[in-house]
Structure 1
């Protein structure tokens with residue numbers, strides 16, 4: 001198994017004083033990236049040895065919660081979910097992780113919160129992971145909303161288009177007029193928090209169509225970006241006939257209560273890991289071959305150094 005998460009686990013006596021998202025990612029990554037089955041008894045033993053839990057029955061209660069969550073994810077993600085519960089006693093992988101590049105990529109990204117020291121070893125340049133996550137989001141949205149147009153804004157560190165050109169391009173695609181860019185944005189602004197433009201055109205080509213302005217956040221700091229892109233800015237630099245909505249994409253899987261709270265902050269469409277990877281419900285290989293290969297390469301470079309438990313006593 002992988003070593004216990006370095007964040008989110010605290011001594012639990014009468015209440016489960018743990019971050020369930022961290023627990024789920026820890027167990028999924030142990031199964032997927034190490035290619036090992038994880039028995040419920042091993043989880044209990046490791047938690048008790050590290051004095052997270054003292055009572056064995058209470059630790060088993062946590063394991064049963066984990067098992068229930070995995071079964072729920074099977075229902076939500078179907079063929080695209082690489083984990084199963086076997087015999088009610090252990091968590092197993094379906095096939096090699098490389099056959100699930102989208103899930104493996106999102107899980108590996110999420111591990112930056114579970115193992116922050118491990119994540120820091122790869123440096124502070126997140127350009128590549130950001131571009132890959134944006135490409136994955138674009139393919140996901142295109143699959144989920146097949147009659148919508150999904151258009152990257154074009155700004156990356158490798159292609160630093162000026163914001164003015166981006167605004168002109170997006171306005172032209174939507175048939176809208178541009179507003180006062182210099183008044184409402186700083187000279188140093190890049191894409192103003194906008195990664196993807198998503199809209200549903202009509203044959204008449206007129207304005208007043210459904211529009212989402214989407215931010216892709218691949219890093220552990222995603223909570224600080226929930227209010228981006230700022231519609232107060234975008235509705236001034238493009239004079240929309242009807243106000244657009246926000247959308248936000250991230251690789252993390254969050255529980256129902258938090259999902260509701262974060263959706264309220266976004267005030268629009270929130271794509272966490274489960275929604276982002278929903279196209280895999282009926283088709284495991286929904287990611288394009290070129291992107292899948294890039295995701296596999298990115299993950300392969302990182303998972304070999306994940307912290308491991310050498311032995312369970």
Structure 2
């Protein structure tokens with residue numbers, strides 16, 4: 001990777017890591033539905049003009065059905081789940097569970113698309129999921145209250161979000177291969193906005209959100225959704241999807257750092273161990289570790 005690619009990768013990780021901070025701040029005032037809805041509507045307003053400039057509106061119209069479904073499963077549902085989770089668990093913990101997304105993607109691709117699982121990838125899935133479930137078990141509780149059942153449902157919501165991301169990857173591979181990435185990105189945000197517009201209006205907060213919450217929502221929509229998608233697909237074009245997905249490993253570091261700097265959150269030993277186990281499993285399951293070993297061998 002060139003220095004520009006590394007800089008863009010770090011910027012993308014910082015933006016997506018920051019999304020957990022923004023949700024944590026804005027969710028109490030907006031609520032999950034309104035927060036997710038405003039986020040995708042804002043992302044749509046950023047991406048649609050770019051699509052028009054690139055003359056991709058026709059592509060969106062041609063493939064609108066699968067793009068609409070991707071919008072629901074890759075944006076509307078996971079954004080809603082993460083917005084709910086932000087009410088009950090901290091930004092760092094949400095981002096660590098989010099790092100398991102490639103695990104679900106690999107598992108679903110194996111079950112649905114019959115992608116080959118080598119012994120190393122199988123071991124990676126086992127290690128990664130062990131880390132996910134151990135961390136979830138250590139943080140969940142059946143006791144009532146903010147630190148009990150609320151945290152349990154929040155963790156379940158995050159798990160639903162990551163499974164939905166994993167499904168979206170296989171669905172897009174099967175039905176949207178060859179479709180320009182900007183059309184998928186912008187069209188999926190439009191689909192998510194259409195899916196959430198009515199729930200957003202129905203569950204709009206009764207009290208006007210503060211300027212701080214609006215600023216965080218603007219950061220979510222403009223920076224973490226619109227700009228981040230542009231950066232992500234630029235990276236895929238320049239360095240390939242296998243290298244671009246390494247952003248997953250960097251997001252928790254930024255999310256934990258932002259949470260510590262601005263919200264006073266702490267990284268517990270359980271979170272650190274769980275994160276390391278999940279990332280080890282992810283590196284094996286995605287083949288990233290083997291690729292790096294091969295490159296080192298021939299360097």
Structure 3
């Protein structure tokens with residue numbers, strides 16, 4: 001079994017992750033490890049994956065919704081065919097539904113397989129991580145020292161590369177253009193955040209929305225369902241501030257672009273996600289000074305203004 005990630009540096013890997021934060025983290029980790037250019041990706045067909053991985057070798061498989069057992073089982077066949085097509089040294093995943101079939105299939109074929117739990121899991125593994133603890137030979141890594149131990153080895157967090165600073169040039173300015181991104185996780189909506197933003201936004205503010213599955217026809221400003229990575233970056237950079245669901249992928253990209261986001265978690269009790277893990281990543285980034293974090297009902301325009309006056313350095 002693999003004891004530390006440096007053991008696979010430069011390897012030819014099959015890199016497997018669901019789109020969103022899982023894919024974004026795996027892309028960051030793969031760059032750190034300088035994996036072989038002959039490595040391949042397995043993910044879902046989405047504007048994010050097409051633009052993020054445009055220079056890589058990518059295999060698209062059908063979307064797997066959270067905890068969709070039927071689609072998880074159906075993913076085994078195409079992943080097995082990919083693994084049989086070439087000689088891979090390792091299978092790596094950062095999670096969601098595609099992780100389990102990929103790593104189980106990898107181990108069945110005698111290939112080194114490792115799972116890196118999402119940085120958004122601060123107090124223990126996700127359901128995928130829990131399942132994989134029962135699969136012999138899968139190397140398990142956490143990005144948090146607090147629950148490392150036993151089968152779980154500690155590895156460097158993707159959050160360690162950022163620091164916040166105050167933008168003095170914006171000390172007395174209030175944001176005019178606001179980018180609101182709700183993520184794209186199906187089939188979950190996030191109407192509560194839309195309603196709160198509409199409630200607190202001054203009448204002179206200009207709003208740009210990326211709504212994902214939260215389709216609406218009553219929103220002011222520019223409305224898009226999905227954005228590719230370049231479009232997302234353009235909106236973050238041209239806005240005075242970004243309000244985002246507390247998804248790790250969106251947050252990491254906003255930080256990479258040097259901006260401090262306002263993060264609002266989806267809640268299971270409102271049917272906005274499968275669980276409440278978004279609260280953890282938002283709280284952590286807030287404690288590090290890298291984000292303004294708020295529950296949807298507590299979000300204020302003052303928090304939006306504070307975030308607009310902060311910058312983030314990527315070390």
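Data overview
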| read-out | value |
| --- | --- |
| Structure responsible for -8500, with helix-only ellipticity at 222 nm (-39500 (n - 2.57) for each DSSP H run of 4 or more, over all residues; to 500) calculated and labels 1, 2, 3 on offer | 3 |
| Ranking 1, 2, 3 by mean count of other Cβ atoms within 10 Å over residues 11-18, the structure that comes out highest | 3 |
| Given 2.6 for distance in nm of label points 7 Å out along Cα→Cβ at positions 3 and 283, calculated: source structure among 1, 2, 3 | 2 |
| Among 1, 2, 3, which structure scores highest (criterion: relative contact order in percent (Cα under 8 Å, 6 or more apart)) | 2 |
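No value in this document is a laboratory result; all are computed from the given coordinates. Only a predicted model underlies this, so the values are computations on that prediction, with no experimental measurement involved. Cβ atoms are built from the backbone, for glycine too; each structure is taken alone.
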